[in-house]
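Here, each number is a calculation from the coordinates, and none is a lab measurement. Everything numeric here is computed off the predicted structure, so don't read it as measured data. Cβ atoms are built from the backbone, for glycine too; each structure is taken alone.
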Structure P
């Protein structure tokens with residue numbers, strides 16, 4: 001494969017064409033280029049200092065993951081991921097993108113089915129038992145900290161189900177624990193009971209972990225070429241090392257978002273025009289929101305910044321959201337993802353040529369239709385003065401998907417530098433976890449529980465309508 005032929009391109013023409021009020025001019029971008037260069041260099045310097053270890057994931061040896069995946073494929077017909085947030089969204093996005101939305105239903109499939117249970121909803125977790133046989137299922141328990149309440153509750157529940165199915169002596173073989181390599185409750189269990197395990201590499205946060213064992217094991221189990229995923233990410237790494245935003249798609253993507261935010265455009269809509277990339281938008285929403293939504297900057301100043309990500313799907317959401325995007329508030333940047341070549345064209349047959357509503361479709365294809373819909377939506381937005389840009393994928397394969405994920409991760413890191421915030425913490429998420437621990441009576445959180453009880457006592461009964 002010639003890598004340049006598989007290069008993802010970022011097209012910002014429609015950012016420039018909507019005009020300076022709601023878009024950007026070349027002069028505005030050029031005036032901010034030095035700031036973008038400094039942000040790229042800051043990211044690369046942090047990398048050289050060893051702070052951003054997720055940036056080295058494309059160069060990790062996938063052999064241990066491949067070997068474990070092959071072993072699991074031989075023994076089990078179902079693979080279930082137990083995780084939430086960054087421990088789940090990458091797994092879902094990779095499988096949907098590379099195996100398609102109907103993978104589990106595919107006749108003649110020779111690799112295990114995949115279920116990713118990313119919620120503590122009781123009907124969701126209990127309901128999957130109607131679809132799986134615990135004795136034929138392996139569960140991948142993923143939590144970096146080893147203490148995520150949602151995931152540990154799932155582990156307890158499915159551990160009991162597997163014990164009932166295969167007995168106390170054999171149940172551990174049905175679990176792979178993916179967690180911090182040195183510490184945490186799950187690592188303690190691994191040492192004590194000998195569960196098979198994989199590490200979440202040190203210094204790699206959940207939302208940046210899709211290209212680590214967190215996302216690679218399930219991918220390898222279901223037949224995805226993880227070496228090509230990593231090769232695509234390594235190619236994206238090459239593209240994003242240059243400091244010139246006109247040659248670095250991650251830097252330009254970050255700079256466009258940052259400059260438009262300053263004009264009141266504080267919502268970014270990720271809208272792939274490909275069903276297989278639907279869950280990439282979901283993955284991006286966590287990456288963008290959790291990284292960039294921050295109360296304070298690095299100097300400790302209260303800034304309350306962060307563009308809000310919205311996930312959409314073309315052409316589906318042309319018929320649900322685009323009306324708002326074209327005629328509603330001037331506060332949205334639309335980020336399309338377009339695929340130039342689909343794995344199948346879906347040729348449309350001739351029929352009803354005497355009826356105009358059918359005649360123009362004769363001899364067309366689903367591939368031409370969906371790309372015309374993407375371009376048509378972009379035209380309508382641009383004419384209405386709404387900024388939009390497009391990531392153009394030559395095709396959907398492991399190389400381009402690995403490239404896309406890495407590009408968006410680097411874009412996020414550069415954006416954090418532009419806003420002068422820490423893009424790698426999540427104190428707001430931790431606050432919610434602490435409140436949950438307190439509500440469920442976890443030891444050490446008694447003071448927080450008392451504070452919650454006091455707040456409940458101040459509730460106004462009239463406010464419950």
Structure Q
């Protein structure tokens with residue numbers, strides 16, 4: 001982390017303070033999901049959740065509004081002011097974190113988590129838009145995005161480790177109190193160093209587009225999140241996913257006719273935006289899915305405790321930090337398309353190599369393969385976000401910020417697909433081997449699939465993104 005911040009120091013004192021504030025907000029929202037996931041068993045015992053499925057909503061209640069409302073707040077930030085909406089988002093997130101820490105009942109905790117999700121939808125696109133506006137396109141911006149991408153990934157790793165430490169030494173409520181403390185510091189930075197970056201636009205909000213986009217994304221993420229438990233071929237899952245497709249299709253039709261659309265279709269038609277989002281979906285889906293599978297491997301095959309499992313992700317976290325410092329230099333030397341190809345290829349190699357993870361021991365293999373995957377993932381994320389947000393009008397940066405963040409949540413499709421592969425392969429092997437070996441066989445199959453998909457993404461990036469005209473100013 002020290003090396004990363006040293007790279008940020010080249011941005012100047014004020015630039016560094018702005019970067020710390022905005023990245024602190026990003027880190028906070030990344031930390032939120034993983035730190036609460038580790039604490040779920042203790043939360044269930046303390047608050048008396050009746051079922052495991054009910055307890056899972058502690059995580060899902062935050063995820064759904066974030067995914068559903070991000071396009072709305074991305075456009076709203078261009079209308080009411082990005083700094084203003086960012087500050088509101090951080091204040092709301094901080095307040096609901098305190099409410100979650102003090103929640104005496106399951107219902108109040110779920111309501112607080114939903115409030116955190118709404119706030120995260122405000123923070124994500126505005127933090128990114130403020131960052132791209134504060135740092136000019138080129139080396140400074142890519143360096144800033146590199147730090148941001150590294151800390152976003154590090155938030156997950158620290159959340160996993162910290163969640164285990166906190167719930168073991170204190171209690172789950174401290175996981176939310178830590179978020180409250182970080183939020184208070186970010187609020188201080190937002191008021192003192194972050195400046196407004198755009199004039200507020202006098203335009204009417206696209207209400208039909210907002211309703212259709214929010215409903216479509218909500219049903220999509222809900223269907224993905226609950227599909228594994230409800231059954232992918234079940235009527236409820238299929239109906240939810242079909243409804244999502246209809247709503248999102250209607251959203252595109254409305255946007256094509258609206259004078260001031262929520263998401264201008266000219267942005268979605270841009271090759272850099274379209275393929276940048278596709279690459280983001282690939283890297284988030286495959287890395288997020290493989291990371292979840294590594295957690296299953298460490299606990300169900302190796303028998304690690306939750307704390308030991310968190311420590312097992314140190315290789316991935318350290319590599320993410322290193323990639324954040326390298327990304328800007330690599331983009332400057334080779335361009336965004338080449339960086340995406342390299343990143344996805346490294347991610348693919350690390351993920352496929354997980355087929356060598358053994359049933360016992362294998363700590364070195366675990367750390368090295370996950371480190372390679374994490375390193376390639378962060379390289380790809382930084383380059384993809386740089387691709388999406390480059391060459392756009394200042395007025396579109398809020399919307400672009402929401403589009404750049406969307407693959408983080410829609411990438412749950414990859415998680416769902418990989419877990420389905422594990423389940424199917426494990427079931428096929430169960431009659432002829434032990435439970436642990438059957439699980440390991442399912443995991444090996446899914447790791448290979450995740451690696452192949454990432455490699456195909458690298459090929460697509462190499463062929464299509466190199467045709468864009470962005471490289472000459474991104475490689476400055």
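Work out the source of 32, 26, 24 here, i.e. which of P, Q gives that when semi-axes √(5λ) of the Cα gyration tensor in Å is computed. Computed on structure Q.
When helix-only ellipticity at 222 nm (-39500 (n - 2.57) for each DSSP H run of 4 or more, over all residues; to 500) is computed for each of P, Q, the one that comes out at -28000 is Q. When distance in nm of label points 7 Å out along Cα→Cβ at positions 129 and 249 is calculated for each of P, Q, the greatest value falls to P.
When Cα extents along the principal axes in Å, for residues 161-240 alone is computed for each of P, Q, which one produces 51, 29, 16? Corresponding structure: P.
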